[in-house]
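Next come the structures, one after another.
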Structure I
Amino acid sequence: MKESALGAVRSELVILRATHRMDSAYEWTHHVSRARALGIADVRIQAMRGMPGGEDGLIAQAVDSLFANHRLSSSILNALDSTIGTEAIFDLIATVGFYSTLGFILNTYETAIDPAVAEELKARPLAQAELAHGTA
């Protein structure tokens, strides 16, 4: 996962969308922290819960397609290929697969959020008002 052709920021956006789709509070919270550490703005993080615009929206559509259809549609595949390239598409699919499996495990065992991450988000929560469609 660390050598992803997606790069750090795109990888986090894929993970945020996948963990949102999995309804995995543990992974969502931990990856909000990681996304912030990469310099991703809160409004952009929150937008991954909706349908952002631009490349972030394409990433969200790709993740949604994998969850809903178990494949990328030809239109999404073509758009991704021209935007991020074939190697990154494979990494996007693998990332969604990995975090889906992890989400199943964490949700099944009701894994608690690490105290330090919980405190971080308690001190600096994502503002619900920042949830924006068309961001990115």
Structure II
Amino acid sequence: MDKEKLIGMLQEAQEIHGYLPQDALEGIAQRLGLSVAQVRGVATFYAQFRFTPVGKNLILLCQGTACHVNGSAEIEEIIAEYTAVAENEISDDGLFTYTNVACLGCCSLAPAMMIGGKVYGNLDKDKTIAILDGLKGVAE
């Protein structure tokens, strides 16, 4: 396999596991003839890759300028209270993890979050809770 396939393999491994466990990094390194340190070095360079497990619903909360000015801090408080976890932790029911991101690129929808590739915008307390309730209901 070509070294050019490294990013794709990392993405695929994360899609399968939800994060990049050590054994996946070792397997990728072996298949590509690279050291584990080289593979980890590339993976740590990109913010998209995670090295710890996350909940079933990974909430990416935008903290860009537009979202910040429009209340993303309050949305973070609502999410933290609802899930009963701090950033990057997994809720007791395994359904939620949230993390702050620099920008989702949807400033006209500020404040915004992304869950499972779907963007939710113009958030307020009621809308945020309704979205989380919906995700919790889908999982039950």
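We did not get these values from a lab; they are worked out from the coordinates using the rules stated. Not measured: the values here are computed from a predicted model. Cβ atoms are built from the backbone, for glycine too; each structure is taken alone.
Observations on the model:
- Label whose coordinates, when Kirkwood radius over Cα pairs in Å, for residues 11-82 alone is calculated, return 14.3 (choices I, II): II
- When distance in nm of label points 7 Å out along Cα→Cβ at positions 19 and 75 is computed for each of I, II, the one that comes out at 2.4 is II.
- Answer label among I, II for the case where Kirkwood radius over Cα pairs in Å, calculated from the coordinates, equals 15.0: I
- With relative contact order in percent (Cα under 8 Å, 6 or more apart) derived as 42, matching label from I, II: I
- Among I, II, which structure scores highest (criterion: distance in nm of label points 7 Å out along Cα→Cβ at positions 35 and 115): II
- For -14000 (helix-only ellipticity at 222 nm (-39500 (n - 2.57) for each DSSP H run of 4 or more, over all residues; to 500), calculated) the corresponding structure among I, II: II
- Entry that produces 15.6 once mean count of other Cβ atoms within 10 Å over residues 27-34 is calculated, selected from I, II: II
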